[in-house]
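Each in structure tokens, the structures are laid out below.
Derivation of every value follows stated rules applied to the coordinates shown; laboratory data play no part. Keep in mind that this is a model prediction, so the values were computed, not measured. Cβ atoms are built from the backbone, for glycine too; each structure is taken alone.
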Structure I
Amino acid sequence: MKVKLHREGQNIILVVLFILVVVNAAALYFIDYKPVPITFIVLSVILFALVLNFFRLPRRHFKGENDGTVVVSSVDGTVVALEEVYEDEYLHRNVIQLSVFMTVFNVHANWVPVAGDVKYVKHHSGRFLAANLPKSSTDNERSTIVIKTPQGEDILVRQIAGAVARRIVTYVEAGEKVNLDDFIGFIKFGSRVDIYLPLDTEIMVKLGDKTWGGETQIARLKK
């Protein structure tokens, strides 16, 4: 699998690198006791490696056959919610909520979960509760995207900021046609994505399962 760095991290990576170089140069110049600057260098390498890891962007392609009913995970992470809920922003009906939580160690690019036409995109200001809490779906900073599948099903995807994540980026716009290899956006640092599915959807994951964005099939819509 080929990996590159996400464009959302380019400026952050340069700023972090500049700060680390300045700090370590100052430590080497002003501190005579060598173990101290050596410790600074080791810690700086670890920190920079973590930043690079966070903004990595693997090149992925769904390997199965998509007949229009396939639903893939939008993100890397762990399934933390799988239940029937009433969705009151756009769908206004009972649906299955499938939520995947990302830690700071996961890839944070967000893939399109279903192929179709983007019907609705809206950003909501909000709080920054821990993203694995149920209330984060409605109380936190979030963006809502609705995609209509070729079969006419409206699938709602919600990007949710967490206690650390403070910036949600959404790339898609209403009126666009999207495929499984496309990105809906990016969430910086720990966060969560909810997908709302029809009640007759065949769910293919369970609580605690690990998913990989753009690759793991999490559900199949009824034809």
Structure II
Amino acid sequence: MLKLYTLSRSSASYRVRIALNLKGLKYEPITKILGKGEHRTPEYLAVNPQGLLPALEIDGVVLSQSLAIIEYLDERYPNPRLLPEDPLDRARVRSLALAIACDIHPINNLRVLNYLRNELGQSEEAVNTWYRHWVSEGFRGLEVELRRYSSNRRYCYGDTLSLADVCLVPQMFNARRFDVDLTPFPTIEAISRHLESIPEFAAARPEVQPDMQR
């Protein structure tokens, strides 16, 4: 049994849950509540010295960083394939995924927002303004690229599932949660709505995870 160290609202954990579901892989979720500091305990740091979520324990080893985990799973369990075989297509899919995972998500994750609130003394209104600004900034370019690369506004690239789709849905969940104005991004919205209807994506949603049921 695979073990996934996860949290329902962790975007990076959400990505890995989607990938595991798409690959049909069973796993044991081990919740680490960030608000309680459970990711910084000596026990968890012994598992993942980065002290971040997610981490995946598989065959006696631990992998961290969501995209590295997903690429490993894709190489080991290539059905369905999340990275295209063609080098150019693969590079473009990675570019879309990284635009979300490296340019939008890191400056809006919980530790950044808490630093703004606590150490820098920013109000909740200011923190939310920060969040919406950087999501909108990232979505502007992504909207243009998805109009270019999506065949039917059902998937980010071409007409099949890819790593970019796995990254998009968790980011859209958070964009809605923070009331980002999505009107300028109809392609992103249409693709996300379709993806969210896929059972493997729906089963990874935060509200159906064990720690949201406590």
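A few points about this structure:
- Highest-scoring label, criterion being FRET efficiency 1/(1 + (r/R0)^6) of positions 22 and 182 (r between Cβ atoms, R0 = 30 Å, to 0.05), among I, II: II
- Label whose coordinates, when mean count of other Cβ atoms within 10 Å over residues 30-37 is calculated, return 15.0 (choices I, II): II
- Which entry (I, II) yields the derived value -15000 for helix-only ellipticity at 222 nm (-39500 (n - 2.57) for each DSSP H run of 4 or more, over all residues; to 500): II
- Source structure (of I, II) for P(r) over Cα pairs in 10 Å bins from 0, in percent, computed value 8, 34, 37, 18, 3: II
- With respect to distance in nm of label points 7 Å out along Cα→Cβ at positions 46 and 70, the largest value across structures I, II is given by I.
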